[in-house]
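Please go over the structures that come below.
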Structure 1
C-alpha cells in the first residue's frame, strides 16, 4: 500500500458512505459498518463531521470553523489537518474529486 500524500488546504474530503452515524448529547457517534468499530467526536469534531457530509475542501472547513468558533486560523488549520488525518486513517472520510 502506497502512502497517501498529506492533506492540504486544497484537499477535498467527504464522509465515507460505509458508515452509520448519530448525535448523542451534541456529540457524534460513528459506526464503521465494514469493521464494526465505534468512534466518538467532541462538539467541534461533531460540527466538522456535519460539514463533511458534503464534499468540502480543508480551506472551506477551516473558514467555517474560524467563523463559528473563537480560534485563530493557523491553529484551526493545524488541528483540522490532524483530525482529518485521523478520520482518514480510520476510513471515516475519503478524498473527493467532486
Structure 2
C-alpha cells in the first residue's frame, strides 16, 4: 500500500475507516475467494473492495505473487467507475507487474 492510499484511508470518517479495515481483513483471510458484496472483478486482474455506508468507498487491488496488493482508493459518487480512477489502478498494476 502506498502513501497516497494510506492518506486517503486516514482522511475518511472513523466508522468508514473501521469498515475499510474489516474488509481488508476479510481480503487477507479469504484472498481470491472473497466475492460480492465485498469484492468484485472490474478489469483484467483488478478487483475492487466495496465498502458500503454513509461514505461509499472503493479500493482497487490486484494479486501479486499470490498476495493481495492494494492499489488505489476513492470515494464513490456515481454508479459507474470513473475512468480516471480505473486508469490510476491500471497504471499501478502495470508498475507492480514490471517488478
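For the reader, a short list of remarks on this structure follows.
- Label whose coordinates, when distance in nm of label points 7 Å out along Cα→Cβ at positions 42 and 74 is calculated, return 0.7 (choices 1, 2): 2
- At a computed 35 (relative contact order in percent (Cα under 8 Å, 6 or more apart)), which of 1, 2: 1
- With distance in nm of label points 7 Å out along Cα→Cβ at positions 34 and 66 derived as 3.4, matching label from 1, 2: 1
- Given 31, 20, 15 for Cα extents along the principal axes in Å, for residues 10-49 alone, calculated: source structure among 1, 2: 2
Every number in this text was worked out from the coordinates using simple rules, so none of it is lab data. Note that the structure is predicted; figures quoted are calculated from it, not measured. Cβ atoms are built from the backbone, for glycine too; each structure is taken alone.
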